[in-house]
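The following blocks contain the structures, represented as structure tokens.
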Structure P
Amino acid sequence: MTYVDVNDTTLYYEDEGAGRPLLLLHGWATSGRVWGAQLPDLVRDHRVVTLDWRGCGRSARPARGNTIDGVVADLVALVGALRLDRPVVVGSSIGGVFATELGARHPELIAGVVSVDGPAYWPSTMPELLGGPVEGLRRDRAGTVAGWVSEWYAPGTHPALIDWTVRQVLDSGVYVDGQLPAFTSYDPRPLLPGLRVPVHYIHGELDTQIPLDVARTCAALTPGAEVSVIAGAGHLPHQERPAEFNAALRAALALMPSAPAAG
């Protein structure tokens, strides 16, 4: 069990393999365990760090700091504490926002971003996307989580995978709920043309939470960005179609320079 103290909280992380560093960020209220289908392949030739960000998984559950700014500050501290040499940051869902913001604010720290079904601007155009769940979490946490998580996956997903994700979300701290309202007004489109790190978008073809067109719109605004579509997958393609996802991720990594100029 490995922990690091940053910004008045304690984060759990795992650090395996050697080679070009990768930092893998999970989505809302889950944990670094969601990358289990990627690790055996990636650690063969990469140093791979998976993180449970604050409030989630095996990390501490502080009442404060559950914001975009708070999590990005944690990532800056983590990169320094672990001496990660310009990792490529791969973020799922809201983790894709954290990765993109890290690249925008601190391009000198990372080599690139891979956003996996990131919400980007979509919740700001669809307030009910998060408004309903936020209210539901107050009234009936277990029922809301069970119903919402089932929508994250494409039809035909094995119930065991959905149930496992529900358990992770219910196990996380209630304070992470405070992150969700911020995304109803978040819009990264103005910052994308000025990004100084390469970005690649991977998106599930059947994602009903964040439409594929969101990734395509963001890629059109981001210099040099491309979109990889994972056929038959919903919001979590790394879990639903791991072989196809792993191939797409490796192809994206191959396009990213290992040591880009920070300026």
Structure Q
Amino acid sequence: MKRAAILIASLAALALIRPGACHAIVGGTLVGSDEPFRKSMVGIVNPAADGVCTGILVRKDAVLTAAHCFDGSRNPEKYLAVFGTNLLPGHGDRVLHVSSIKIPEQYVPELNREQSNFDIAIVRLAEPAPPGYLPAEFAEESDFAISEGDSFLAAGYGVSKFLRNDPGVLRKLVLPWAKLVLKEDGRVIELQHLGAGPCSGDSGSPLFKTTPDASGKERYLVMGVQSQAVQRAADGRFEYGICEDIGLYTSLKPYRTWIKRTLAP
């Protein structure tokens, strides 16, 4: 309970989090308590470093997120998992300890900053997620195609605007299929200029493909995790805000074997 107490004290200072510490949904809307995907969302917090990332529950005791969230330290004792639509004190549903962090051996922080690659991580929790929280559903091989009429959704705990200090509240953003493009031989999903997108605190947040099941109920299939927010320049001048231009998601398709092996008991 000592580490949980430290987190509560640290979350009281969330307004002081450095926006560049991790890569919220700029232009997004608040997630309602009745939205089914929210019960798979998890905040990954490093209280000592004022760091916030977003993760997605993929097993009752495991969370999928971005590898670069742990560039500062891979010591699991420095991190805590927070459940709820609001990570601020008095709002979160529960706080759990992190027992281990698994990252692909091929991941290299310096190379990833130049070109997103192997930017995924599996965080094991010291105990199962709170009652009511359920693992998200992975996209199948055939789900990774992006076709006309497909529906997509992003969600994360990041800031509402670049350089704003308001991470910790879960927001969502509906993404038009025409703004998503597979790049780098399908290893990266690029969200092209939308005037909205992932920002500080959204690192590791899921990209869902949404599709109805046989009964008409919406399914949320995880096909990527947020890696970077980048900015284009024309004639040496940047055209848009860094979180309003290009968002890069690590496609899970090339890493399905690694994820399955890492999640194995």
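Nothing in this text is a laboratory measurement; each read-out follows from the coordinates by a stated rule. Computed from a prediction, not measured in an experiment: that's the story for all the values here. Cβ atoms are built from the backbone, for glycine too; each structure is taken alone.
Here are the numbers for this structure:
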| read-out | value |
| --- | --- |
| Source structure (of P, Q) for distance in nm of label points 7 Å out along Cα→Cβ at positions 151 and 167, computed value 3.0 | Q |
| helix-only ellipticity at 222 nm (-39500 (n - 2.57) for each DSSP H run of 4 or more, over all residues; to 500) from the coordinates reads -2500; which among P, Q | Q |
| With FRET efficiency 1/(1 + (r/R0)^6) of positions 31 and 183 (r between Cβ atoms, R0 = 25 Å, to 0.05) derived as 0.35, matching label from P, Q | Q |
| For distance in nm of label points 7 Å out along Cα→Cβ at positions 95 and 231 computed as 3.4, the structure of P, Q it came from | Q |
| Structure with the greatest value (metric distance in nm of label points 7 Å out along Cα→Cβ at positions 47 and 215, set P, Q) | Q |
